[in-house]
Structure I
């Protein structure tokens, strides 16, 4: 699968490492600095799947660059609308819908899926650091696009779980905020991820 990763930060770099052995990928950036990067629109045109891994605030320019190249293709949103509010990190998307739903409005012909936003970048390419397999939810309205996101989550070492429709993306963004708060304010630090625990089988 050809994956266009938009961004050059820690999340983008980690996802590139996660998919390097199993998929083709290119990094799309606004200002190309080396041979591993290309213009955002060119990467979106080339890719089967476009994965957004940019800081919050860049989405308007990114959507403008990719809009003509993502019709009927999955766009996986790994961003979180995080910023400073009252001196603290917080979700700053002041709308009743999610940031992912806002992306869907900007990209009406694409199939937006929320995924890869619920854990720190250091685990996106190395889930083996964790004692248990971490969970990764994917929320989206298009079944095939969501299945692709879940497959990529499994390829990256996560336990993939269907997170329901795109309207549930707001809950995944809030879950990400819990991870961020715990990583920065609680004694946990950045050394954890969320995992599912399943009911024991009979007789165990």
Structure II
């Protein structure tokens, strides 16, 4: 088969919630063992977890606890496995659990804060569903707030439109915009790769950026 890099799984802050995702702790243990042996990446961090406030509540698996408490438990579980990255898909849960742009922004900042306290590699998908009381200004505002707070990464979709899952997120050009506005750089290893491929020079994208033919 093709070389493997990361093993992905959505996680929840309770055993019942995990089972709603079709997994249990023994499966996560097995995934880490398989990744450590077969994944072709540098280092031992081979797992990628996604989270998001409201998942336990939507599954009736929160046992009376609020969304933030259950999300905090996600990060405790994730930290046990020393993942490569954790991503909160903050607005994907929909307005049934995060009603509007203000609630989504609050949740995104809460998640980032809890992830940093947990010491995990934390990112955020600044996003909203099409039936939420929100628009693209939400994504851009949350993106800037998270960037100034030291968020590790955001999502990149062409024009910010995820046509597979039918929700709105951030685009590749948004990442470049934030870097330029806030004088930020990619991680050193990633920037060296970008320079090797001719995609970036002196912290700025080159004319070759966005040209898919360089991978052929």
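Just so it is clear, none of the values below were taken in a lab; they were calculated from the coordinates. It should be emphasised that the depicted structure is a prediction, and the values quoted were computed from it without experimental measurement. Cβ atoms are built from the backbone, for glycine too; each structure is taken alone.
Given a value of 1.8 for distance in nm of label points 7 Å out along Cα→Cβ at positions 4 and 164, calculated from one of I, II, which structure does it belong to?
Clearly, the read-out refers to II.
Could you tell me which structure in I, II was used to calculate relative contact order in percent (Cα under 8 Å, 6 or more apart) as 14? Mind dumping the intermediate values first?
Numbers: I: 18; II: 14.
Of the structures listed, the value fits II.
Using FRET efficiency 1/(1 + (r/R0)^6) of positions 20 and 196 (r between Cβ atoms, R0 = 25 Å, to 0.05) as the calculated read-out, with 0.05 as its value, let me know the right label among I, II.
II
Using the calculated result 1.6 for distance in nm of label points 7 Å out along Cα→Cβ at positions 52 and 148, pick out the matching structure from I, II.
Details: I: 1.6; II: 2.6.
Among I, II, the structure yielding 1.6 for distance in nm of label points 7 Å out along Cα→Cβ at positions 52 and 148 is I.
For structures I, II, calculate FRET efficiency 1/(1 + (r/R0)^6) of positions 12 and 140 (r between Cβ atoms, R0 = 35 Å, to 0.05) and state which one comes out highest.
Largest one: structure I.
Tell me which structure, out of I, II, gives -12500 once helix-only ellipticity at 222 nm (-39500 (n - 2.57) for each DSSP H run of 4 or more, over all residues; to 500) is calculated.
II
Among I, II, considering only distance in nm of label points 7 Å out along Cα→Cβ at positions 76 and 156, which has the greatest calculated value? Kindly include the intermediate steps, with their values, before the conclusion.
Values: I: 0.5; II: 3.6.
Once distance in nm of label points 7 Å out along Cα→Cβ at positions 76 and 156 is worked out for each structure, II has the highest.
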